[in-house]
1. A value of 16.1, 53 was derived for Rg and Dmax of the Cα atoms in Å; which structure in I, II was it taken from?
2. Name the one structure among I, II that relative contact order in percent (Cα under 8 Å, 6 or more apart) of 20 was derived from.
3. Of structures I, II, which gives 3.5 when distance in nm of label points 7 Å out along Cα→Cβ at positions 43 and 59 is computed from the coordinates?
4. Matching task: -15000 is the computed value of helix-only ellipticity at 222 nm (-39500 (n - 2.57) for each DSSP H run of 4 or more, over all residues; to 500). Pick the structure from I, II.
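What follows is calculated from the coordinates using simple rules that are stated; it is not laboratory data. Please read these numbers as outputs of a predicted model, since none were measured by experiment. Cβ atoms are built from the backbone, for glycine too; each structure is taken alone.
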Structure I
Amino acid sequence: MPILERKDKLKLYTKTVKNYLNKVGRKLGFQVKPEWNTGTGNVDLVWYKKLEIPLMNEKDSLPIVGFEIESSDRRRKHLKGDVFNLLSLSPSLGVIILIEKGFEGSEKKAEFDLKGNLVAIRKYISGFRGVSRLEVWTAKEVEQLFNRAFRTKNNFFK
């Protein structure tokens, strides 16, 4: 697959995941904001509640669920950066989403890299239990959530 074609596909996969999350979040009654600045970095997408009366620290928005979306086989160091961004946001739930198609190369390599990253990041975030609730999802799981929320049968991430 040519480089530009691959980059375009990865952008489409990321956009599709963000679109699913946006629609599900709104259906659940949340406001949705892309690129939420935490002061130390940006979180890709956040479901939040807008408060009628600002809290004592003058904040009028409360982040409930934060999402970091990874569409390519990045080093685990980058995934740890995603964890740090979610910890800085301090939502009720932080989710790192790995888009399976971003880990493609040879089929065997793709499975190894995706599975290896899933295992590594899940092990890493287990150290934050009690401090923060962090989870790792795949794009297929986001699509399943969307399908349940809207009673559809999309199969983009088959």
Structure II
Amino acid sequence: MSEFVIETDPTPEQIQHLEDRLYEFNSQTTGITDGEGLAIFVRDEQGRVVAGIGGHTWGGCCEIKQFWVEEPRRRQGLGAKLLQAVEHEARRRNCKKITLTTHSFQAPEFYVRHGFSILAVVEDNPRGYQNLLLQKELETVERVTNGPSAAPSSAP
């Protein structure tokens, strides 16, 4: 039997290996092979990352895994602009929804203000706080561009 090795600080390459194997399985099983990474960074004049969003799109869904804005730059609209940029790119990729998780001590109200709904809450994760799953339904570029389609009337 193979040996179990517990690592407290895995390398990005080790984590990427797991991500790649999961994507291979998921795409082979579902037949959905359009997965793409998605990251948007904001850099200051020295090229230092001061804000960013990371995640991916796959099968008509966009998942935000990381979203961070440097403390002195918060509450100035930068987070909202980043979120709008992700929404724009997700629509361009024909995603119908964005999902993310956040903790109760982070910014759940920010997401709700921007149209997200809370789907699930896990209590005491971490201890004394909540872990929340949120989702926002999107209109795709086609629906936004062409407007709502009118169904033909079937009235007698």
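1. Attributed to the structure labelled I.
2. The structure behind it is I.
3. Of the structures listed, the value fits II.
4. Only one of I, II returns -15000 for helix-only ellipticity at 222 nm (-39500 (n - 2.57) for each DSSP H run of 4 or more, over all residues; to 500), namely I.
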